[in-house]
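In what follows, structures are represented as structure tokens.
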Structure P
Amino acid sequence: MKNSVIFLLITFFSSSVFANDPKLSWDRAVVFAPQSTDLLKITDIKSDKPLPVVIYLHGCTGIVDWHDFDWGKTLSGAGYIVIMPDSMAREGRIANCDSAQKKGGAFPQAHEYRQQEITYALDQIKQAPWADKNRIFLVGHSEGGTAVAISTHTEPRANVILAWTCTFRWEPQLDGIKSPKNIPILAVAASSDEWRVGKPTYGKCIDRAEGRSVQQVNLNGSAHATTKYPESKPAVLDFLKQYQ
């Protein structure tokens with residue numbers, strides 16, 4: 001009897017920690033809002049009317065100020081509340097990649113974590129008075145782009161995949177696009193991305209559409225960071241504007 005009680009307590013405690021764990025990514029999120037030049041927290045968000053919301057998912061090394069903040073400022077400048085959940089804020093989380101070697105796999109749980117974080121963020125946004133629940137968008141870079149591609153969430157109005165190819169020949173669970181077929185997608189990636197060329201992740205999202213509406217922007221270069229290309233930002237803003 002005593003062992004059974006201990007087992008139940010451990011199970012309950014573990015489940016509770018696991019269930020609350022994605023909250024850390026939300027609580028530590030970086031936020032950009034229209035008409036504000038400051039980096040905000042979730043509790044700082046205020047608006048006298050519901051605004052469209054972008055959930056922006058960072059890459060495998062975490063939120064990068066010179067790249068991800070650039071996207072945050074660009075999107076908030078166009079009228080979106082931009083929320084960047086911080087996956088690295090979660091207990092035990094480490095980077096899933098080696099930037100020097102241009103390869104991943106150090107923390108394979110990362111992909112499950114990112115889906116939990118999307119779910120938690122969506123649940124919070126749907127309760128927020130400042131959010132237009134009919135205009136929620138997912139935008140993800142690299143590992144975050146993979147998360148967008150394999151997300152089965154039905155709430156987003158449109159999805160943007162940055163620096164990911166929707167292709168992983170060795171990992172069926174990460175290969176292709178899993179999102180509902182009614183959600184339009186924009187994919188923006190360098191045609192010679194240094195993280196992809198000659199690897200099982202080389203390809204194009206548009207070739208994995210399988211009946212989905214997928215637009216592809218092929219960037220002429222090898223840089224992984226999409227902000228390095230002048231055509232990236234206008235393409236994303238024009239795409240999202242179609243679904244406002």
Structure Q
Amino acid sequence: MRSDHLPFPMPERPHSLIQEWRDLTFLHWEVDPNQLAAYIPDGLEIDLFEGKAYVGTIPFMMKNIRPRLTIPLPGISNFPEFNVRTYVKRNGKSGILFLTLDAQSRITCFYAPRAYGLPYNYSKGKAIVQGENHRWNTKRPDGTHAFSGFCSPIGPENTPQPNSIEEFLFEKYCLFVTNNDSLFIAHVQHEPWVYRGGEVTILENDLTDSFNLGIKDSLKPDLVHMTKGVKVYTWSNEEVSK
């Protein structure tokens with residue numbers, strides 16, 4: 001896997017997991033930094049693009065997830081995921097902070113919070129590709145955090161250009177998590193994103209609305225992109241502060 005595009009080197013030790021993020025719809029809203037600050041752990045600061053803070057809600061399929069040197073397992077390695085994320089930095093190093101990761105995988109929702117500190121919540125849903133179109137829906141077992149809609153691509157395929165909003169949103173190669181009152185970083189490596197614009201219809205969005213972010217209309221994102229996805233190597237967490 002190429003590495004010349006990475007903004008910083010990956011850890012020297014071997015990666016721990018292999019996974020694929022497929023058929024993603026990136027939906028982003030500009031949010032109030034003051035309201036977003038309530039969700040940012042100590043040790044991190046909000047990463048801004050041209051003075052603006054963003055939160056993304058991203059439905060997609062997690063595929064072929066497995067530990068290094070193993071093979072995918074039917075019924076375990078593939079599942080729909082719907083995450084809400086924002087952008088943070090620490091000591092100038094930019095990365096992702098997940099507010100929630102809703103997924104139809106009981107194993108992931110049990111294991112990932114304990115092993116990695118990732119805020120997974122079990123939900124039942126679908127993320128379907130129909131031709132070039134994406135269609136998705138999810139809801140937690142108690143009926144809350146519903147999210148559904150569909151998206152069609154527009155325009156040609158592109159790669160993020162230097163200093164563009166797409167580079168800021170997509171080209172992130174680490175994430176930050178808190179676990180047992182400590183802050184950790186985890187690195188990820190994949191090819192540069194290839195994306196298209198999108199035209200979206202969101203039917204319901206209690207998922208994004210479950211966070212108080214100052215979004216005026218959660219059915220109308222400010223930015224819409226679609227991508228076929230990437231294969232990903234991920235490394236285990238490293239503690240950065242206590």
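Throughout, read-outs are computed from the coordinates displayed, never taken from laboratory work. Quantities reported herein were computed from a predicted structural model and do not represent experimental measurements. Cβ atoms are built from the backbone, for glycine too; each structure is taken alone.
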Query raised in the report: Of the structures labelled P, Q, which one yields 1.80 when Cα Rg over 2.2 N^0.38 Å, for residues 136-183 alone is computed from its coordinates?
Result: Q
Report summary line: If FRET efficiency 1/(1 + (r/R0)^6) of positions 80 and 152 (r between Cβ atoms, R0 = 25 Å, to 0.05) is calculated for P, Q, the one returning 0.60 is structure P
Report task. For the read-out relative contact order in percent (Cα under 8 Å, 6 or more apart), a value of 16 was computed from one structure; give its label from P, Q. Result -> P
Query - Ranking P, Q by distance in nm of label points 7 Å out along Cα→Cβ at positions 72 and 216, the structure that comes out highest - result: Q
Report task. Taking distance in nm of label points 7 Å out along Cα→Cβ at positions 24 and 160 as the quantity of interest, name the structure among P, Q where it is greatest. Result -> P
Report summary line: One of P, Q was used to calculate helix-only ellipticity at 222 nm (-39500 (n - 2.57) for each DSSP H run of 4 or more, over all residues; to 500), yielding -9000; that structure is P
Report summary line: mean projected area of the Cα convex hull in nm² gets 14.5 when computed on, of labels P, Q, structure P
Report summary line: For mean count of other Cβ atoms within 10 Å over residues 112-119, structure among P, Q ranking highest is P
